[in-house]
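Some structures are shown below for you to check.
No lab work stands behind these numbers, since they all come straight from the coordinates. Computed from a prediction, not measured in an experiment: that's the story for all the values here. Cβ atoms are built from the backbone, for glycine too; each structure is taken alone.
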Structure I
Amino acid sequence: MEPDSRVLVLNASYEPLHIVPLHRAVKLLLLEKAELVEANEGHVRGLNCSVQRPSVIRLNRYVKLPQMQVPCTRRAVLQRDGYTCQYCGASPGAEALTLDHIVPRAHGGMTTWDNVVAACRSCNGYKANRVPQAANLTLRTTPRQPTRVGMLHATLHKHAVWHAYTYQ
């Protein structure tokens, strides 16, 4: 997906809420549920209208979101760990990283935020079916469950214009 096909959605209070596909942002603008804050070059054209290509939109009404837990998925774990092996520090890219259960599933380990980390194939293969201490490996960080806002902020670096809307 090309970089400008994603749009940052701000709450009415200008706090970041979501990153949505371009078509969803255009729909919110056309339904007058949001206003354009920042635009990319070009326009999105339809049969009867033309809209500036949005980069950031702001909802007209404040949306109160419940404190939702972030699901423990491969993508979310890799994002939390910065696409870096938590044993050796290598950053080979998402395709070359695996998920490692700190306490192996064979030993009763669960797929939870505090038991799963990103690991390169060689470290994961070396650790095998052992706990890190038994394999003489140490974790670079203590795995924790991220917040929804924290996960969103981890993606805001992808567009320079989005930096203005991060919490400083």
Structure II
Amino acid sequence: MPRVPLSDPVHVADTSHPVLGASLGGYAYVPLSEVGGLTQFGAHLETLDPGAQSSHRHWHEAEDELIYVVAGEVVLIEDAETPLVAGDVAAWAAGSPVGHCVENRSAQPASYLVVGTRNKADVVHYPDAGLSVTLTDRRHRVFRDAAGTVVAQYSRPPEGAL
């Protein structure tokens, strides 16, 4: 396949999660895998604004995940905190119950490549919220509490929809 042009970064404002709440800060991402029509894994170049966090701390039952810091510095938050700088890698195998996210505590933007499996039937755990979410088709999400009771569900809009 020939070289493919990258899209412009998609900027996401500082908003609260529809179920988990808590604002994470602003960020931008460039979808890399989509431009080549890849479906087996996702790869995005993400840039966190100063003070922003990548996500709520989470782990995946059925998806591998890897980050590679490209520029700047972030703090990897698991059960402990680990500073990561350009050239550092962190990875989590599917089913490894290690809740994780990264936070940009610096005064400059920080960029990293994130790569993960695209399993249409993943379950994502949010240990700090005591919730899990079942992904049934990459868009529809069903949130459950620790007892398995459905507490919320919603569908994300299709890619590119406003």
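So distance in nm of label points 7 Å out along Cα→Cβ at positions 28 and 108, computed for just one structure, reads 1.6; which one of I, II is that? Among I, II, the structure yielding 1.6 for distance in nm of label points 7 Å out along Cα→Cβ at positions 28 and 108 is II.
Where does the value 1.17 come from, among I, II, when Rg/Rh (Cα atoms, Kirkwood Rh), for residues 52-139 alone is the thing being computed?
Working: I: 1.17; II: 0.98.
Label of the originating structure: I.
Ranked by mean count of other Cβ atoms within 10 Å over residues 44-51, structures I, II are topped by II, which has the highest value. Name the one structure among I, II that helix-only ellipticity at 222 nm (-39500 (n - 2.57) for each DSSP H run of 4 or more, over all residues; to 500) of -5000 was derived from. Among I, II, the structure yielding -5000 for helix-only ellipticity at 222 nm (-39500 (n - 2.57) for each DSSP H run of 4 or more, over all residues; to 500) is I.
I have 1.6 for distance in nm of label points 7 Å out along Cα→Cβ at positions 76 and 116, calculated from one of the structures I, II. Which structure is it? Intermediate values should be presented prior to the final figure.
Working: I: 0.8; II: 1.6.
This figure was derived from II.
Given that Rg and Dmax of the Cα atoms in Å, derived from a single structure, equals 20.0, 66, which label among I, II identifies that structure? Structure I accounts for this read-out. Sorting I, II by distance in nm of label points 7 Å out along Cα→Cβ at positions 12 and 124 from high to low puts I first, with the largest value. When mean count of other Cβ atoms within 10 Å over residues 84-91 is computed for each of I, II, which one produces 13.6? For mean count of other Cβ atoms within 10 Å over residues 84-91, the value 13.6 is produced by structure II.
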